[in-house]
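*Asks:* Read through the structures below before going on.
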Structure P
């Protein structure tokens, strides 16, 4: 049996300011209200249509879409806001961002999620605890601000990971650092993928807010947009730092490989003539000198040692090592 798609419903203040407290809605819900749905439930469309008959099918399609990108659309007196937030759900990757879809006609607010969005849960708890009823503007701006505020801690933790990796690489890059670098770059790129369109969407919402939401909420959106811009700048800086660390790691690994190949070349240069001598004295033909002499082996061995030492001294004087 499937669960209900409606997660919570909170009464809002209408234009006459009735002074009703924010509370969980019961009974009729066709008055000023905020409805929040889990549209991943099989019955979500039917339940949404029943609870909000004033919303048309095209808006329901947008709220229930499986994949979305951040954007803001205006339809006469209706508005559609789609946001992306960092995934704070347990055992999930923060960069696997969650989507929050919001529709409003200035009186009703319908929001939807396919996975839990902490921004909506946080705002619902706040509205239920306050002594004053909320307006639709407060819900829309509150959801947007919460989505952006929830980005601060994960991004700070990501920057700390980059700092730690940079400190580890000061003493020299290691092969395992390559995996860490790739993982961090992947996280940064995934976050930036949605942060750019999200900033554009919040910027457009901020511009519309002057006439739609009022000056008070415009200032809050302006501050939230500035915070989002700062987060994006941090990600840009993180991307550049990781790129530099990647280049530094490649340089260190290349230098280490070249040094090892250089030492092998010196060893090969020393033992090449020795290999020639031992090969020459190892041929099985008549007339080999010292075949009958019991000390010939030691003479050959000593000669090879002298030649090796002489070559090493020559390479050293020549500055090879």
Structure Q
């Protein structure tokens, strides 16, 4: 299995277009050593050169296709290596890129849960708009642990589980989440027997989630905020990280603590990193702390071979 990180940032990307926080301003003037990042998405293939699955379609998808030639194999006049799209939630930074795929000559194969399908048909009717273009061939993701496959992507199997997080702001479930608003995904390679767990939006690690993480060979999980009060401290929000569905890295019960409980062989990676998070500064103490715990920070174009 080959996982390509197309985008590793939270919504808005890094640097964020209107932000002058320490990280964004420092990147622009060269005082902070950091890499620019597009909004989070991964592409998973059975092996290099084969068609694969796009997980989340960010608003940056066209740039991500341009800078990752594996997505455009050029085998025909119109071509793509994207055999299907899987949505982890209905957030703008994970679904708006579907608009950019409207030139398909056939319906877009899309996998999502029922709550996400509802949000993207009513609250933010992306799927209804696409009916005027390529149309969407929507497949339901179940939440009972049943495995599914994506045609054209041999040997990979997918199992979803509901997560504790937040639905999109335009969702009727925003303040009263329902199962399926957000999911994690166990991606397994039947040839090698290896697997990865992907959860870019993760507000709480429940026993079933930790079991899935512990059984995976690599985990790519929520790296949005370093502290629970990060946005409050900057005067950018009145809500904590947990209030908006993200488990911070630091502090009691934080992501670092949970990742430290995983088996020693597990590869630990953070993805969906907010522009305010000090771990983006490669010379920061927070980044060094992650290194001491064996935790990697995803960056655009990174590949993970399993």
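FYI, it's all coordinate maths here, none of it is from the lab. Please read these numbers as outputs of a predicted model, since none were measured by experiment. Cβ atoms are built from the backbone, for glycine too; each structure is taken alone.
*Asks:* Identify the structure, out of P, Q, from whose coordinates relative contact order in percent (Cα under 8 Å, 6 or more apart) was calculated to give 19.
*Replies:* It must be structure Q, since only it matches.
*Asks:* Determine which structure produced the value 2.7 for distance in nm of label points 7 Å out along Cα→Cβ at positions 213 and 237, calculated from the coordinates; the candidates are P, Q.
*Replies:* Label of the originating structure: P.
*Asks:* Using the calculated result 126 for volume of the Cα convex hull per residue in Å³, pick out the matching structure from P, Q.
*Replies:* Derived from Q, not from the others.
*Asks:* From P, Q, which structure was helix-only ellipticity at 222 nm (-39500 (n - 2.57) for each DSSP H run of 4 or more, over all residues; to 500) = -4000 calculated on?
*Replies:* Q
*Asks:* Can you tell which of P, Q yields 4.2 when distance in nm of label points 7 Å out along Cα→Cβ at positions 133 and 253 is derived from it?
*Replies:* For distance in nm of label points 7 Å out along Cα→Cβ at positions 133 and 253, the value 4.2 is produced by structure Q.
*Asks:* Figure out for me which of the structures P, Q the number 17, 26, 18, 13, 11, 8, 5, 2 belongs to, where P(r) over Cα pairs in 10 Å bins from 0, in percent, for residues 189-268 alone was derived from the coordinates.
*Replies:* Considering all the candidates, the number was obtained from P.
*Asks:* Continuing with this model, one more query. Rank structures P, Q by mean count of other Cβ atoms within 10 Å over residues 37-44 and report only the one at the top, that is, the highest.
*Replies:* Q
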